[in-house]
Structures are given as structure tokens and as C-alpha cells.
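Bear in mind these aren't lab numbers, they're just calculated from the coordinates by the rules spelled out. Only a predicted model underlies this, so the values are computations on that prediction, with no experimental measurement involved.
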Structure I
Amino acid sequence: MNVDSRSSGVTFGTTDVEVVLGDITLLEVDAVVNAANSQLWMGAGVAGAIKRVGGQAIEDEAVRLGPIPVGESVVTSAGSLKARHVIHAAAMGPDLVTGGANIRKATETALLRAKEKSLSSIALPALGTGVGAFPLNEAARLMAQGVRDHCLQGTSLRKVIFAVLGQAAFAEFTEALKKAADEA
């Protein structure tokens, strides 16, 4: 799947934020975020796609850094991806169950890791909505608020992309982003 549609996006502080309908592994950004579990093994969904495109070395490096607490994030190289880094955001434990607090914390720590590395662009998937089965609209709301709050506090990030699959996810994240901007 190609990156084939974009919303108009919003700006928080000095950071442009947009929603992209398409494959996160195709984006040329400083870092892509992996929807990880706390053990950092990469199975299906976004993690599986990142491993397939970027290579086994990404998972090998991640597993050496784990396990990590749910909500935390670690940074690895990006293998064959167009991105330079993968930020593994543990939105769920090894049981693959998640909740709103985990998604919000994983979003925040992923953004913090990007800031610590002075990255200027990042792409995030819809954390917890695949194998974690968390409601898409609630994940979109929590993640949009987390990005807004991070950006308004000052960050190195100049571009944040929500890379999602499917029209429903695109609509939910676009709406959540607009609401987060209205509440800013």
C-alpha cells in the first residue's frame, strides 16, 4: 500500500501535525513508532510490517533493550526502512492487552525519546487498536491530545504524522486532531 491521501493537518507551536492514510514503513521521517509490547518482540500488525520491511535486525536490537515497562519507549536503528530510527512504544504487555492510560503514556514517551535525540520528524501508528483491540476513536483522541500537549511544551519535532490504515482510522484521527486543536 502506498501513502495515498493526506488531511490538511494542524499546527501546535512550531510543529505541523497531519494524518496520512498509508503504510508507515514507506515514510521518510527521522523515526517511525512501533506499536510494541513490553517484551519488544515483533509479531503482527505494525510491528510485523516494520520487521518485514526493515529486517530482523530491528527486532534483535529491540529485544536486547527489553523488557521495558508498559508505557515506556526505546529507540533502535531502522534497518532497511526509509526512517533512521524505530521508537518502540510499549502500549501493551506480553498479554497484548492495553488501555487508555497505556496508550497515552506510550505516546508521550515515544515523543520524549524523539526530543531526546533531537529528531525533527516522526510517524506514529494507531497504538493499541490492532491486536490490542482498543477502540479507534478513543486511541485517536488520547494520541492527538498527547501530541498537542508535547508540542505546546516545546520540542525538536517539526513534523508529526499519524500514519493509519483504512478510511475509518483516517476519519477518526482527522477528527481527533481537529478537536485537539480546538481545545488548545
Structure II
Amino acid sequence: MNGTDKIRVYPDPVLKKVALPIEDIDDPVVNLAREMAGVMYAAPGIGLAAPQLGVSQRLIVLDVTYPQGNSGLITLVNPEIVELDGHVEYEEGCLSVPGFNEIVQRAQRVLVRGVDLDGKERRIETNGLLAIALQHEIDHLEGILFIDRLSSLKRNIIQRKLRKMIHHA
């Protein structure tokens, strides 16, 4: 059991909820962050938000350097997007929407503010894959999946296929 069985899959209702802010970075939050990183690496994925493990809290982990091996793990508590700039299209997938990749429009550059597990403020200004991953994971905290950013036609096709997969499982 590698933990990936803990990942909540669409249409799990926790994925559509707005996650609650974290008041204290206590042991349960640190342990959750550690568990999230383990599940993300095992999946393998480049990002994971707490709601994907069924915890409606504002916590994300990312590592866009994986699987190259040099750990670039970023953990952010209560992350928020401060600035968005430009436009980019990128083929995204999601551990909570398994088996589907689609082109999603995102901002090319982001400035994100959050707090690390030591309670220090982090500001990340970036573009490329990290900017896309940050937007994707912060969307999870707002109850938004990448399929919500597709045309209604594409979204409906994917939702129908996912429901069929669930009923046949």
C-alpha cells in the first residue's frame, strides 16, 4: 500500500469544497504535510493539495523537479495568488481525475504568498511548470478541478467517462 489509495477521486464532494485556513502549524499539520509529500511522490505526481486526501485545509505540497531526483519540495500553508500575468496553455492531469489530460489555460507568471511549516512567510514569483502547478494546487483549495477550466463540452465528456469508470469499478 503506497498511499495513493488515499487520494480522493472526482466526484468526491470534498474536492468541491473551499478549504479552511490553517490557524496553527501544529504537529497534525506537519504530519499531514509529510504524508501528502509521501503520497505525491508515490503516485508519482508533482503536486498535491490537502483536500485530495480528504482534509479540507489550505495546505499544498509541490515538487516540479521530481522525478529527476533533486528534491525541490515546497510546502505552503494558506497559499494565495497575489499576482497573475500573461497566458500559457499547458497539458494538465490530476491525481484526483485519473486517466485524463487536457490543455488548460493558465497565467504564465504568478506571485504566490504563503507560509512554510516553520511559520515563515514565503513569496514565490515564478513562471513555467512551477507557476502552472501552483495555480492547479491552489485551485484545489478553492474547490476547483482542472476540468472545471475546460469547455463545458469537454468537461461533460470527462465527467461522464469518470462516472462510468466508478460504476464499473
Structure III
Amino acid sequence: MSDESLPRERRAFVEWSKLHHAYGPASNIPALLQDARRAPAPGDYRDEPWFSLWSALCHQGDVFTASYAAMPDLVAIAEARRTEPRVMCECLYLAASIELGRSASEGPTPPPAMPAQLMIGYRTAIERAASLTEQALAREAVAPVREMLDICSAVFAGDLQKARRHVDGLDGAETE
């Protein structure tokens, strides 16, 4: 993959092997992100590379340093695949879930601090995700996708309490 195919804020070298995800060093994340650039939309939660990305980057709501580093890539994939609403939504929802996990203060283990070299790319990705989410909401009619985008919209607007209420509502609907 050429350097130009990466978002501008990602062109600085990320040392993935020095970052961590749920299972250890994050050296496998670039390949999973590359696979996501061309993977079909998930039809089932076990479909790859989506399952592995979710498991590694937002494991049961926990986030990791690799989660922060992946944010610009997830948003870039969503932008590149905006004509595929399910893929775009999958990327945006994972990005929103990472932001929710980053801001979580409850639980036995607080989220890790964001490495300074990732902050600009992360913040820029959140801004781009907010705009992309609002564009998608304006044209999306499918109820489950709209619900996920509503959560993304709340997260990217900084209304994390609203987003958590929506997530809790989705979780309750899925378990009934």
C-alpha cells in the first residue's frame, strides 16, 4: 500500500508493534484494516475481518492504544466506501464504540492514555466521522442502520450520555 493511500494524518509512521490491543502487540492490525478496505459488509458478527477488528480494538467495550491508532483508518474506510451503507456504518460504529470506550470512567480498568503522537489524527478522524455520519443519516432509511448512525452521531457530537442510552436500548432489544 502506498503512503498516499493513507489519510494525511496517518502518513506519519505508526509503530504498531509498540501498540497493544486486547490480545497483545498490535502488529496484525494494519493487515486487518487493509482487508477491511475491500471486505464485503458483515452479514454475521463472526464475518472477517470485522470480527477480528472488533475483538482486538473494542473488546467488550474496552479500548487499547491500537484502538486510537486505528481510528483514522476506520474513518478513511467509511469515507471510501460511503456508497456501501452497511460497510460505512460498520466502520463508523466501531469508531464511535472506541470513542465511547476511551471516555469510559467506570469499570475495573480505565482506558489507556492516548499516546501524544496519535492525538491529532484521532481528533481529526472524529471530526470527519461526525460529518460523514450526518451525511449518512440524511439519506439512510433502513431502521437498524439508522439506529447505529444515531449512536454514532451522538458520540461524535460529544453527547456520550445520549449515546450510552441508545446503546443500552439496542442491547436490550437484541436480548429480548
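General remarks:
- Identity of the structure behind -12500 (criterion: helix-only ellipticity at 222 nm (-39500 (n - 2.57) for each DSSP H run of 4 or more, over all residues; to 500), calculated), options I, II, III: I
- Which entry (I, II, III) yields the derived value 23 for relative contact order in percent (Cα under 8 Å, 6 or more apart): II
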